[in-house]
Structure 1
Amino acid sequence: MPSGEYSTTTAAGMGTLPERLRACAGLAAVERAFDKADLPIDVVEDRSLRIPMSAMVKVFSEAERLSGDPQFGLRVGLEMKGTDLGAWFEYATQAPSLRLGIQRLAWAITLFQNGPSITLTDMRDGAIWRYHVPRESGAAFSSHSDHDIPPMLDFARNYLGADWSPRWIGLDYPDLGHGQILRDLLQAEPLYGRSALSIPLTASDLETPRPMDNGGHAYCSADLQARVLSGSSEFLIAVEACILLGILENAPELGSVARRMNMSTRSLQRRLMLDGYTFREVLSKVRYRRALSLLRETGLGVTDIAHGLGYSDVANFSRAFKSWAGRPRSSFTR
């Protein structure tokens with residue numbers, strides 16, 4: 001099985017893509033980009049959702065095409081903040097040095113996405129920090145890669161100062177003729193055709209301590225460790241993400257999930273059996289988690305929640321919820 005075949009990421013990683021695309025090309029362009037990527041537009045309203053990495057790459061590629069801006073992805077990245085990426089990123093910024101911060105990023109990345117990896121390779125005069133995203137053959141991914149560069153730079157600048165820039169930035173795609181624009185926007189020399197997004201750091205950079213007051217919430221490492229270690233398989237996470245996207249479109253059927261997974265229905269069922277699940281069991285688990293979230297965190301009525309989860313009437317939803325939780329759904333409302 002190819003590495004990263006079932007990669008997922010969190011929708012927060014799209015940053016300001018919907019807003020920027022709407023501003024320059026209109027709402028219809030946003031809808032076309034999401035439709036082309038096989039993503040429900042509701043993802044815009046819930047950035048905590050997991051989505052297939054291939055869909056994230058596709059929506060960036062389509063947004064670049066529809067906007068007519070070859071640096072669309074980079075401009076989105078420049079508008080992003082590390083806090084947009086959630087607990088794993090903020091936890092890493094609280095490390096006492098840049099080296100330890102990158103190590104924290106590498107360790108906790110599964111809280112944000114599955115498939116990509118972060119490494120720090122020591123060299124004679126420092127180290128190379130790499131962010132590797134598995135890529136599908138033939139996919140246009142330069143816009144997606146570009147949007148990842150500014151958050152990496154911002155993370156380093158949290159330690160090294162707002163004016164710091166690396167000597168060069170390695171890009172995981174070939175030279176497309178936009179080098180001067182990249183130089184102007186990033187103040188660094190782009191190097192193309194690398195195996196991963198790469199940033200060189202000196203030994204002094206790596207040992208630079210964190211400023212005493214960098215703001216942010218103090219995350220409990222024990223809590224994060226429990227969340228990292230309790231993760232499901234990469235395949236199961238991808239199936240659950242695709243089921244939830246189907247729920248948002250009122251179509252969480254086996255066929256629609258298999259399509260998003262780029263598998264036949266039979267292959268999907270067989271692969272789930274290897275993990276000890278049936279499709280119906282995974283669908284029930286996702287529906288239960290979604291129901292809890294909607295009951296606790298929104299003002300939606302039970303009828304709307306039931307219909308949103310694919311139930312024809314409230315009674316069926318209530319019976320299903322009681323079988324999941326062991327107690328009535330009324331005990332979970334705010």
Structure 2
Amino acid sequence: MLSALIASALLFDFLNGFHDSANLVATMIASRAVSPRRALALSAAAEFVGPFLFGVAVAVTVGKGLLDPDAVTLPVVLAAVWAAIGWNLLTWYFGLPSSSSHALVGGLLGAAVLSGGWRVVQLRGLFTVLLALFFSPVLGLLAGWLIMRLVLFLARGATPRINTAFKRGQVLTSIGLALSHGSNDAQKTMGIITLGLVVSGAVDSFSVPLWVVVASAGAIALGIASGGWRLIRTLGVRIYQIRPVHGFSSQISAAGVIMAAALAGGPVSTTHVVSSAIMGVGGAEHPERVRWGVAAEMVRAWLLTIPATAAVSALLLLAWRTINS
């Protein structure tokens with residue numbers, strides 16, 4: 001079962017990268033700053049490096065701070081991961097940029113509460129996780145609006161040639177965004193695998209092994225390189241018509257919020273932050289041109305994620321118990 005958990009967690013990690021590739025490259029591709037394949041390859045490389053540069057604080061929060069490891073079983077963690085995988089595949093199919101982080105948290109809560117009641121949940125850790133997940137989009141929106149207003153002020157009176165500078169600048173900002181994504185999202189899988197190692201007795205205490213870091217970083221980087229094109233279209237075209245200045249501004253905004261959360265150990269949704277940063281950038285220039293209807297679709301998917309994956313993981317755990325009773 002531990003082997004199944006590790007394999008499932010790495011599959012979730014791959015799908016997380018596949019799902020979130022849009023967050024990293026959509027604006028860069030839509031503004032024609034870099035070709036699609038080059039954008040994905042560049043982001044995948046930076047994604048892999050992120051966890052090695054900025055530590056594993058998020059992994060500790062997810063694997064040790066949310067649930068009591070002494071009260072969790074391997075079937076609970078496995079049900080949570082499979083619920084998150086199912087949700088990722090469903091939302092990818094419909095082109096909705098939902099949150100892999102919300103899906104994983106919902107899955108963990110649903111199965112854990114069914115298994116051991118609310119005593120299994122560490123309320124302080126839950127508060128930290130929910131605070132990071134739900135406030136980061138607001139920060140992304142505000143950061144996008146402020147950065148865009150600042151860029152427009154600094155670039156006032158500039159000729160159209162400034163677009164060349166913004167295109168070149170997006171290469172650097174995309175690397176920063178991918179590094180921040182790797183330092184946050186890849187660590188959630190590290191936390192899950194390490195939790196499984198602790199629960200199974202394979203390790204004595206919660207400490208993320210190097211092989212877990214390498215495997216998790218590699219899996220999410222491979223997912224990024226594969227690219228989720230349905231979601232790239234949603235983020236790069238359907239929310240707002242992206243030009244180089246918008247891609248540059250939204251990437252700086254999102255990278256700053258995600259990196260700050262990673263260093264503080266707060267697991268955030270990259271999808272939420274990048275999407276809200278794009279909305280903030282568009283709203284700072286032409287609010288009436290932002291396709292708020294698409295944004296409303298995304299919000300509905302976000303609100304459904306935690307309760308839906310909690311319910312699915314609980315049902316999976318019930319099915320497991322029924323089969324093994």
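Between 1, 2, which one scores greatest on distance in nm of label points 7 Å out along Cα→Cβ at positions 25 and 313?
Numbers: 1: 4.6; 2: 3.0.
When distance in nm of label points 7 Å out along Cα→Cβ at positions 25 and 313 is computed for each of 1, 2, structure 1 gives the biggest number.
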| remark: For volume of the Cα convex hull per residue in Å³, for residues 161-264 alone, structure among 1, 2 ranking highest is 1
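Can you say which of 1, 2 returns 16 when relative contact order in percent (Cα under 8 Å, 6 or more apart) is computed? Mind dumping the intermediate values first?
On the way: 1: 16; 2: 39.
Comparing all candidates, it corresponds to 1.
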| From 1, 2, which structure was mean count of other Cβ atoms within 10 Å over residues 145-152 = 18.2 calculated on? | 2
| note | When percent of Cα pairs over 30 Å apart is calculated for structures 1, 2, the one with the largest value is 1
| message | Given 33, 17, 13 as the derived value for Cα extents along the principal axes in Å, for residues 17-56 alone, which of the supplied structures 1, 2 does it correspond to? | response | 2
| Given a computed value of -26000 for helix-only ellipticity at 222 nm (-39500 (n - 2.57) for each DSSP H run of 4 or more, over all residues; to 500), which structure among 1, 2 does it belong to? | 2
| field | Structure from which 0.70 was derived, FRET efficiency 1/(1 + (r/R0)^6) of positions 9 and 257 (r between Cβ atoms, R0 = 30 Å, to 0.05), options 1, 2 | value | 2
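Out of 1, 2, choose the structure whose coordinates give Kirkwood radius over Cα pairs in Å, for residues 137-200 alone equal to 12.2 when calculated.
Details: 1: 12.2; 2: 15.0.
Matching structure: 1.
Any read-out appearing in this document is the output of simple, stated calculations on the displayed coordinates, not a laboratory observation. For clarity, every value in this text was computed on a predicted model and none was experimentally measured. Cβ atoms are built from the backbone, for glycine too; each structure is taken alone.
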